[in-house]
Structure P
Amino acid sequence: MSHPNPSTALARVVVDELAARGVELVVISPGSRSAALAIAATEHPQLATRVFIDERSAAFHALGAARASQRPAAVVSTSGTAVANLLPAVVEADMSCVPLVVVSADRPTELRGVGANQTIDQVGLFGSKVRAFVDIPAPGPANDANTAWRGLVADSIVAATGPTPGPVHLNVGFREPTVPVSDDGRTTSIPYRFATPRVTRDVAMAPANRPLAVPRLEPRQGLVIAGDGEYSRDALADRAAELGWPVLATAMSGMRGGRVITTYHHLLGDGVPPELVPETVVAVGAIGPSPRLEDLVATARTRLRVDRWGRTIDPRRNASHLVAGDVIELLGRVDGEAPPEWEAAWMDAEGDRRAELDAHLGSLEQMSGPGIAAVLNVVDWNALVVASSLPIRDVDAHLRRSGAIYANRGASGIDGFVSTALGVASVQPRTLAFTGDLSLLHDSNGFLHDGEIDLTIVVMDNEGGGLFDSLPQAVHAPDYERLFVTPPLRDLAALAGFHHLRHHRADDLVALRGLADAALARNGIDLVVARVERSYDLGARAQLDR
């Protein structure tokens, strides 16, 4: 097959190999140097494309889609600072093990390092944050070594998908013309006449197969903390039940709704009750955000942190063993079972605490973050995307229903939230997002895209960073409101109007439930805003703790 110029040939091969290796979505931001990639992706019959104006938002959208679909998704950017804007999403993908494929257009070798317009050093730009980096030089008309292009792309996808998934960076050089003609009016090129067929290339990465170096575990008084990671939730629940070990299920585990402990944040508010002190704790994946879970881990004599992807998740450096492997295999080595009164003590405490919490939540007279999180238990969503700061803490403390939960908890930043939620919603129907006003505003550029995506966003509008009210800055920092709370003083209804979103105001929790359910049943994007007074919210949280 002939191509009108070498850049078009290279772009078509790169894009076709992405499709051949399982990529289904390519998110594009506009640019001249990346034109060949954008055109090739849009013309490819196996790929869906979406266009985001902001590169940072584009990358987070691809990240959200990849996380929800469990398939690699690609983001395409032009050269220069456009590529640097992808860094926050790359960091999150690295830490949360999401297969994000960054494809950046670059200048050819002769235009690098000579002050050419819109050129920075893109080689190795993301450093150790990516699983693999490949720099593909711009081809010339006589370059017939295109079989290497497919191999480089294929190897990158393998690196992105396992055994520890994460981001990869393909930096691709292009000479003009970057549009599919031999003469674009300012640059000419002879056609690229070398064949670029798909080739059979089996590329695989052997999974890590190392024996688990762990001690023999005693069955009595053991418990599992289920976090965010790769493991079989059903198998974990079954094995824990066989052992008589309670499972403390974080919201991110997706295991709520079964026979699990969900009230641990309040159950452990005054420390670990003596009758609930474990001998062995097996913490699976990332277990934040409640520090009280780390307090619980610290009380055990044997403390195992298990992660299938091999991440080191030991913030207090007190793990007796770090295990890179399958938690089901680990628990399969435990011989015997705990005395029945051990699990019963935890389940009785869960029931008592749940009844107390429900009674207190029902007595709250004004809108609050915990109240909003409790309402999410009865709203009919299929997937829930939660912002950092207060929303994820409220959901972790008060959500008890099952469902797919997504949050950018690798780096726990507030950036890219809107775009991540839109990425999840493009894969999961009936997606609801829960955010504060700052996270919404921080990524409002995410609404500037060309897709038709259904999403309901519940906004806790507390006029700034309410989390800081519970931190030492609230007491000791001068100019506290301006430096930390940063009230945005913006009308969210006006924001919704600007972005052509439907806007609703929920004056109470009953109205919030009705508005959220109605929005989930409609097409398009709805903004359901719940106004929260920070002082009342802080008092409500203190009351719940007491």
Structure Q
Amino acid sequence: MAFGPDISMFDPDSVEIVTHELLSSNPADAVHCKQYYEGAPLDWDVIAANADIKRDQQAGLIEQLRHSSDSLRFFCILGESGSGKSTLGRRVAAELHEKYGAVVIRLRKNSEDPTTPDVWYHMETFCKKAGEPVYVLADDLFRKPEVCRALEELGPSLPLTVLATSRTNEYHPGRLKGQVVTIALGPPTKAEIDRVIRRVQRSGWKPSSQELTRAQVANEFLVLMVELTSGRRFQEVIEDTLEGLLRRYEPIYRAYEYLCFAYSYDVAIPTRILERLDTRGRFYDLPNQQGAKGLIFYDESRPELVHPGHPLRAEMTRRVYEGHRSSAIVLEELVNVVDGSERLDRKFMASLLRSLAHKGGTDVLKTALPHIEHKVAECVEQAGRIDELVTWRSFYLAVDRRDEANACADAAFTVEPTSLMECDLLLSLYREVDRERDALPALDRLVHNRLESSWAYPAYLRLAERYGTQSHWQRVIDESSAWLAAHPNDNYVRTAFLRLVERKGTAEQRRHLL
């Protein structure tokens, strides 16, 4: 319809009515659509151009909403910054008006005052004047406590449907009257990823094969869009998220800095290290605190670790934090709370420093290393596992400290592996230093010390084939034959054994085997 209900009772800067003209005139041109895909703010011209990207939940949400209601309803779209909440909300509002003739108004917002409570105190009067059920589209509805209080004053019999968006950590429905439905926007599905790629390519972006591969496994919409475009405007989305955290959840803001710094180098932080960084106990059980919802997570496979959602978001967030505080200081503070007597702490520190050395954090290391050398020396001295020593060696090689790297290798050679992973690490280390032959006595001892374990046996048999002597081959074949008689179902060992007999066994042993 050309003219909607009278909205003159509202501040004209606070409310707009959705009309056919708004949704059809001045569609966004190709340049603006391309800018939108790289993070430029959404406006109705993008909707008018049908350049928005459909989410899988769109049709179901419209179906729920298209039948107007004579009572109060809240439909709340929840997701993180850059997840497409506002786009979905605008598209649904447009469809409700264009296809079903719904009366839809939208609350405007700006960075200084996202929403105002005054609008809601006038809503009952407006609904009466409209003379029919009303829909209201409101972004970031639950951000301000005074707005939440105004929402609680709305009567349950009001013929009003509120289509709201909210970041997960800001969602505080409080004591709303009427029906409340939440629509959580999860990671992009395969269908959504394919739609995004087609849209982006049609707009002129030409992502590389590597970017397309990374996009196919993106677990956040923001990450997906950054992978496929320049993503430079999404930095503003990150800045807005941090401003909200600092304003309402200062402890989460502080903890998020440490987490994003470490995870930008693909390293999650042990919970106990994070908790030591705040002496007032405010970093305890962070993922379950309201302000951290949707931003901070326990690791699914290792719940003793905590991290932000994706390394790319963490990297973008780290850059914003660096505008206020040096990453070298963040690194020093993390290292200073590491307990060198705890293996998990040592492993975290070794992994973080190695990752910094290999993934572009050398300037941070150069600044911080003089202040944390004592802690590094303490952790290396107490490292008693092959995986720890191999990690420290990799770090020392990356910072060109060969003597310390060689010392780590020598220490690792004195440790007996306790798992297949450590066995593989040890063999790789022997090969790297061109001493693979020296691994044979070590694995010989290991196999005989752990007769009931088979994980080291195949590697041992391969080494015996390569470096053994005639007498050694005969002994190994006889012992392995006896071992397989006691473990007849171990086909991994049997495969390596057959190869050894075929290549190094006597004619009699081969006939016996056949």
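FYI, it's all coordinate maths here, none of it is from the lab. Just so it is clear, the model here is predicted, and its values are computed rather than measured. Cβ atoms are built from the backbone, for glycine too; each structure is taken alone.
What to note about this one:
- Taking Rg/Rh (Cα atoms, Kirkwood Rh) as the criterion, the largest value within structures P, Q is that of Q.
- With respect to distance in nm of label points 7 Å out along Cα→Cβ at positions 199 and 319, the largest value across structures P, Q is given by P.
- Comparison of P, Q by distance in nm of label points 7 Å out along Cα→Cβ at positions 23 and 439 - largest value held by: Q
- If helix-only ellipticity at 222 nm (-39500 (n - 2.57) for each DSSP H run of 4 or more, over all residues; to 500) is computed and equals -16500, the structure in P, Q: Q
- When FRET efficiency 1/(1 + (r/R0)^6) of positions 151 and 455 (r between Cβ atoms, R0 = 41 Å, to 0.05) is calculated for each of the structures P, Q, the largest result comes from P.
- Computed over structures P, Q, Cα Rg over 2.2 N^0.38 Å, for residues 103-230 alone reaches its largest value in P.
- Taking relative contact order in percent (Cα under 8 Å, 6 or more apart) as the criterion, the largest value within structures P, Q is that of P.
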